[in-house]
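Below you'll find a set of structures to go through.
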Structure 1
Amino acid sequence: MTYEEARPWAKAMREEVLERRMPPWGAVEGVGSFRENPSLTALEIEYIVGWVEGGAPEGDAAYLPAKPEFPPATDAKVKLTGRHLAVESTAPATLHDPVTVVAITPRHLANGASMEVTAYKPDGSVEHLIWLRNYREEWTRTYWFHDPVHLPPGTSIVVDTTAPGAALISLQ
């Protein structure tokens, strides 16, 4: 929250943002488009790297924003219809009806494991829904799509993991 607290960590912050480990997100960029993605833009990363390489100087206090106040964590802003599809990593799930996927939540995934959820449509097209790499249990979240993904009947949903796990797929 303060310069004095942040300054000793400047080089570590640079390395973490360059390796895209901070801020923690989990989903690999370019696979799926999700809401509330905290990933830094290339310009934001450039600013942090430049600040560190410039000696991590303290800025002018006149430009500091107000101290943030964080509301209690809640999922109230997003309502589920109560329809879910749990897909284990051991066998694909084939859809018998059309579905609209609004979110994916990893389940029972070990720390350090990776998970890829892919939809194989009956027309032969492939939709990569999400790829989580080097998963961390403390980052558990639901990944909400920017735009719902429509899948026709006959689509097979495959969950590939490096360790046993499952995906809870929320449907509209």
Structure 2
Amino acid sequence: MSDPIRVLIVDDHSIVREGLRLLLEEEERIEVIGEASNGAEAVSMAADMRPAVILMDLVMPQMDGIEATKNIAEVSPESNVLILTSFSEDRRVPDAIQAGATGYLLKDVLKPDLLRAIEAASRGEPTLHPEAQRALMRRVSAPKEPDLLSGLTKREMDVLKLIANGRSNKEIAGSLLLT
């Protein structure tokens, strides 16, 4: 048998941490090595303990899960962060992934799916909850906001820059040799 997967649980609710710990301690292939109640604690513990997987909540005091994930990527790059949250909002999913999260699950996940996601994260393989996948797809496929400046000519851009610098119409005309 291989070494158990070393897991750090990060959530600001003690009942959630306790429930996850009890759930995971039933599994021989997983070892819960610690619990943190906020992102700042998670970063410090990750640097010291070097867990294989960090189950990370997003909304916490002192430092949220996205900021903690960014910092953990620097102090413990071998640790894979698996977001476990109640939020599937469109903006949170890509923000978490850009911060370095390996996966994104909602807290309604079933135990077998959570275990598979932890195992996948320990190998660096991504896992996304179906709602997170939909949020990511919506974000990626959303129409881009039009670039209002791209249709302007060079002369129009010059005028706009002078307006932005607080120049009057007379000053702009003088600068651009216009009458």
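All of the numbers you see were taken from the coordinates with simple rules; none came from a lab. Please read all numbers here as calculations on a predicted model, not as lab measurements. Cβ atoms are built from the backbone, for glycine too; each structure is taken alone.
Looking at relative contact order in percent (Cα under 8 Å, 6 or more apart) for structures 1, 2, the greatest value goes to 1. One of 1, 2 was used to compute distance in nm of label points 7 Å out along Cα→Cβ at positions 27 and 115, and the answer was 1.3. Which one was it? Structure 1 accounts for this read-out. Structures 1, 2 were shown, and helix-only ellipticity at 222 nm (-39500 (n - 2.57) for each DSSP H run of 4 or more, over all residues; to 500) at -4000 was computed from 1.
Name the one structure among 1, 2 that mean count of other Cβ atoms within 10 Å over residues 51-58 of 11.8 was derived from. So the calculation was done on 1.
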